[in-house]
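These are the structures, in C-alpha cells.
FYI, it's all coordinate maths here, none of it is from the lab. All figures in this text were calculated on a predicted structure; none of them were measured in a lab.
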Structure P
Amino acid sequence: MTLAHKKIQKIGNSLGITFPSEMLRQAGLATGAEVIVTSEPGRITIVALDADFDAQVAAADRFVARHPNAIRKLGQ
C-alpha cells in the first residue's frame, strides 16, 4: 500500500489530483485505464473497471425488466 499526501489542483477548467507512478502501478492502473469513481461525504473512491462490468450491468438490467414485482417487493 502506498500513501501520498496530495493537493487538489486546477487542471484546465477542472479540478484534479495527479498520482505517483508507483501508486498507479500497485493499483494495476496506467494511462487510459477505465475506472469507476464513487463519492460520499469526505471520501472519493477509485476502482479499476472490471472487464465484465458492462455485461454485469446489462444482465442486472434484464433481470429487473423481467422481474419488476420481485424488485418492488425487495424494496419494501
Structure Q
Amino acid sequence: MARVITFRPDSDTERALKALTADGTPVSEAIRSALVEAAVARQRRVVRAQSEALTADPEDRAEMARVLADMESLRAW
C-alpha cells in the first residue's frame, strides 16, 4: 500500500514541479518519476566512482592483466 508523503517545496522545487507537470502529468506521477530518476542517477554515480577507483588501483589493474593473460590461453583461435 502506498503511503502519503508531505513536503514543503521551495521556489526552485515549485519551478521544477511546474515544468514537470506542464504537459498535464499529475503531480504525484511527476514526483514519483523524478525520485526514481534521481535514485538511478545516484546509483550510476556510485558505480562510476567505484569503477574509477578500481581503474586507478595498481593492484587491481595487475590482477586484471593476470586474468586476461590466463583467459588468452583458453581462446579457440
Structure R
Amino acid sequence: MAKLVLEISNQKDLELLLSFAKRLKVNILEVDKQEQSPVFWLEQLAKIDSFKDIDDPVEWQRNTREERQLPFRD
C-alpha cells in the first residue's frame, strides 16, 4: 500500500482529482481544506471578538511596535 500527500491550490483541480480517485475506487483518507483566504481568517477573528480590548488601533500599534535604530542614521 502507498500513501500520497498532495498540495493543490486550485479548487477545480481538487474536485477533478477527487472525482478521478473515486472512479478508480481509491480510498480517500482525508481531505484537508485549511488553506483559506486572509479575509476568511479576519472574519473568524471578528466572530470571536478578538479585538474588543483595543480601543484605538493606531495607539495600540504604536505601543506594540518595536522601535529600532535605522542603519546610517544618527
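Can you say which of P, Q, R returns 3, 12, 12, 14, 10, 8, 8, 6, 6, 8, 8, 5, 1 when P(r) over Cα pairs in 5 Å bins from 0, in percent is computed? Checking each candidate, the match is Q.
Assuming -12500 is helix-only ellipticity at 222 nm (-39500 (n - 2.57) for each DSSP H run of 4 or more, over all residues; to 500) as calculated from a single structure, say which of P, Q, R it is. Of the options listed, only R reproduces it.
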